[in-house]
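So, here come the structures, one by one.
Only the coordinates and a few stated rules stand behind these numbers; no lab work does. Predicted model only: the values in this text are computed from it and were never measured. Cβ atoms are built from the backbone, for glycine too; each structure is taken alone.
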Structure 1
Amino acid sequence: MYQDLFGEGSFTGKGIYDLDAFAAAMANRVPENALLSHDLFEGVFARAGLVTDIELFDEFPSNYLVSASRQHRWARGDWQLLPWILGRARDATGQRSHALMPGIARWKMVYNLRRTLSAPFTLAMLVVAWTLPSVSAWVWTAFVLASVLVPAALPVVGGLLPQRKGISKRSHARAV
């Protein structure tokens with residue numbers, strides 16, 4: 001979306017880049033060990049482009065605790081970007097950072113912050129629904145479950161229908 005609408009990609013920490021150019025772009029931008037989640041921030045200064053003919057695969061976490069730990073680390077890193085979002089950051093020398101943070105970069109960072117709040121907000125909605133006597137808890141529970149399950153189920157339902165003619169039902173069912 002960012003590439004199509006704004007001509008800007010998002011660096012995700014995976015890819016091919018010139019290390020010297022990258023180091024020069026990041027020189028003295030951030031105090032040492034100040035940012036846990038740095039890919040989005042680095043992409044603002046080192047830039048990134050969209051490559052559509054290459055696929056990179058990352059393994060899923062091995063278990064729930066590893067996944068939860070990863071999500072927690074990413075959320076902490078997203079919140080560490082708050083000084084840059086607000087324009088109150090300091091560079092590696094301790095001086096107020098005068099690095100120009102483009103509006104689209106701030107938007108990406110704010111969007112990540114919003115994403116970190118979605119699980120606590122959902123939990124808060126359920127707690128309120130279950131504790132207020134005037135609100136039907138089952139309606140709210142169904143609403144929250146639907147908001148989680150429907151987006152995940154849509155691609156599955158779409159995949160049930162063959163996308164091209166000439167495929168046997170058995171072959172398609174095996175693929176599904």
Structure 2
Amino acid sequence: MKLLATRRGLCIVAAGLVGICWLGHHFVYLDYNLSRDEQMADFDATIFAHGKLFWPLPKFWQIHAPALNQIFMLPIGNHEDWISAYLPINSLMRMVAAFLVPPSLTSPILVAVGAVSLWRIARRLWPNSPSTWAVALILYAGSAQIIINGMTAYAMSGHLALDLVLARPVSA
């Protein structure tokens with residue numbers, strides 16, 4: 001318990017979370033995005049990585065577009081271009097991460113950012129209670145929701161990490 005109240009313990013837990021989530025993506029999900037939400041996050045990230053806001057659909061396919069999977073696609077003109085109807089922040093984070101690491105590491109890294117941020121929040125709220133910092137970290141790291149979402153391309157890991165990074169203590 002004392003180790004988890006230290007920066008060293010925090011680094012061990014954060015690195016462990018990255019490893020567990022990344023390995024889970026590869027060995028549980030077999031590197032496959034199961035849902036359309038995940039597919040669209042990677043689809044948009046690929047478009048942005050090519051320096052485009054939309055992906056042009058070849059002329060031949062434009063007449064066949066109604067037969068293609070258009071779920072969550074933003075209708076643009078007469079199917080000249082494709083882009084998802086999702087907000088782009090998750091895709092932008094995945095694109096930026098892809099310049100440094102495999103895109104499948106984006107969510108695991110965001111899970112680790114969330115762990116660090118939560119630990120820092122616990123330190124601010126309870127400055128004289130290292131055991132509380134450790135408990136907050138244990139509960140976060142042991143949460144199935146944290147682990148499972150960290151294995152996917154869903155935006156939830158990013159939402160939580162961003163919320164925790166931007167959290168400010170309430171003044172009395």
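Key figures
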read-out	value
Source structure (of 1, 2) for distance in nm of label points 7 Å out along Cα→Cβ at positions 23 and 71, computed value 3.2	2
Per Rg/Rh (Cα atoms, Kirkwood Rh), the highest-valued of structures 1, 2	2
Structure responsible for 42, 21, 11, with Cα extents along the principal axes in Å, for residues 63-102 alone calculated and labels 1, 2 on offer	1
Origin of the derived value 19 (relative contact order in percent (Cα under 8 Å, 6 or more apart); candidates 1, 2)	1
Origin of the derived value 4.8 (distance in nm of label points 7 Å out along Cα→Cβ at positions 55 and 95; candidates 1, 2)	1
